[in-house]
Structure I
Amino acid sequence: MTDFFHQKRIWVTGASSGIGEALAYSFAEHGAHLILSARNAHELQRVAETAKSKGAGNVWVQPLDLARHDEIPGTVAAVLKQVGKVDILVNCGGISQRSLALDTTLEVDKHLMSVNFFGTVALTKALLPSMLTHQLGHIVTVTSLTGKFGSPMRSTYAASKHALHGFFDSLRAELAHTPLRFTLACPGFVRTNVSINALTGAGRPQGTMDDATENGLAPEVAARHILRAIERGKEEVWIGGKEVLGVYLKRFFPAYFSKVLAKAKVT
């Protein structure tokens, strides 16, 4: 990989763990300046120190709760006052789900959409005017393969990821006359705490590691795929093992795929 990311100002949400943390380190190794966001300020400080040791330029820690939509414009203004402009925004913050649709309260459905979809949209909309003023910017949104097809135990999580695909595909078309770029990164099973933190139907964290997640890709591998997609300007990248085949089965053999999915072990 070239020095494409060197000295670029890159804002990563969900940076306190998982894929977001791995992305922060990957960008750091290329000498990027970083803005790191998540709710846990203590963990962000840990990631920031590690990123500096890996070669990052300036590193700013900016706590952010994607569910607090009204605070996001002020947070963006504060970040821009510090850094001047953001070259790349990586929307990686979010929450997963492990519950049947019939067992999930509407409040949990709303919370998943509030964080995964509306939080990401709110941050993007708040930052877009600056990117358009500077006539530069790349917005990367980490969705999921469940943004391409639904899966048992993830009804609203899948809905939030499908919604992100619809929003950013439309936004890309609307801004096709500008230099801005948009990439949707769709991981499958990645070995993070995503299943431990996933919400049950009552809104509590599941608290256990799924077998499929435990046997998934290392987050560092997923991060490398995402960096390569950004550098190449790809509109969409699918990342994972055999679960990636689901995209093709859904497209070409939908009835067969529905039968496979109904019997699949997804935890």
Structure II
Amino acid sequence: MDRRSANRAEDFLYAKEKGLMFEPLAIAHDECVERVIKASSLVSENQAAAAFLGSLSTRAPRLRSVLASLRIAKRFSPHKFTPVASGQSFNADGEVTRVSYTCGICRAFNDDQGDSERYENTDLSVLNFERIKRGGVRLGDLIYTFFDLEQFTREFASGNSSKATAEGARILKAILQAADSCEKGAYPGVLRDKIKAIEGFKTNKDEIDRILEILGCIGVLKPASFDRPNKGRNDWRYVEFWRGEDGYDRETAERYFGEYLK
């Protein structure tokens, strides 16, 4: 091993020791489900909501997506991979050359979950980078769900997780007010621009996109209809069909953040 390779190996080991880098993961769907259920039992809604609020004032995106991951995980029940066909590949003669499968039980409540019976060489370091820099990109992904929850419990146990702050509550109120102030027919991008203009809120487009998706996942930004046109391709998932007239769901906001919104 040359000196450069040795330095890279040392850097990786150091980052791994600090919980920033990880070895590639090989894991079966059934173990993923078990880890999702176990990890979700160690996190409360109050902890996740407080961390989300605290992250708004401290700009700690890594503490945001746990709120969505917990919402997703709480819908799980123990089960084995139950294959249902999800797609086909064809050759030039129109013959089926490959059939792909997903877990029918997972797909019943979240179509991004359980798309493989076994995962090989999953790069957890990339997932962690996305979690730290943007607040989680792959919401709904089976592996990301347990990884996000496990990382949060590790940080919470060490005493490093963020707590709700008055400034975080102010920013959340401004986000909700922005949702309520959008004109009828406004797309999520309009709300993103309004949030970016909130005074004193240090953030960027990518972070705001994740915030909107998290609030959409937990039902605070809830579309009144899923039968709405879209403007071409987009990366939205949970707020794809949200429009300005939907505002925000007060009952759900109260459930998660009630004590901070008074």
When FRET efficiency 1/(1 + (r/R0)^6) of positions 76 and 148 (r between Cβ atoms, R0 = 35 Å, to 0.05) is calculated for structures I, II, the one with the largest value is II
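Taking 18 as the value of relative contact order in percent (Cα under 8 Å, 6 or more apart) derived from one of the structures shown (I, II), identify that structure. Spell out each step's value before the answer.
Working: I: 18; II: 22.
Working through the options, I get structure I.
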Computing FRET efficiency 1/(1 + (r/R0)^6) of positions 92 and 196 (r between Cβ atoms, R0 = 41 Å, to 0.05) for each of I, II, the value 1.00 comes from structure I
Note: mean count of other Cβ atoms within 10 Å over residues 28-35 at 19.0, derived from one of structures I, II, originates from structure II
Value 0.90 of FRET efficiency 1/(1 + (r/R0)^6) of positions 36 and 228 (r between Cβ atoms, R0 = 30 Å, to 0.05) was derived from the coordinates of, among I, II, structure I
Working back from -15500 (helix-only ellipticity at 222 nm (-39500 (n - 2.57) for each DSSP H run of 4 or more, over all residues; to 500), computed), options I, II, answer is structure II
Candidates I, II; FRET efficiency 1/(1 + (r/R0)^6) of positions 100 and 188 (r between Cβ atoms, R0 = 35 Å, to 0.05) computed = 0.70; producing structure is II
With log10 I(q)/I(0) by the Debye sum over Cα atoms at q = 0.08, 0.09, 0.15 Å⁻¹ computed for every candidate in I, II, -0.30, -0.38, -1.10 is reproduced by structure I
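Any read-out appearing in this document is the output of simple, stated calculations on the displayed coordinates, not a laboratory observation. Model, not experiment: these values are computed from the prediction. Cβ atoms are built from the backbone, for glycine too; each structure is taken alone.
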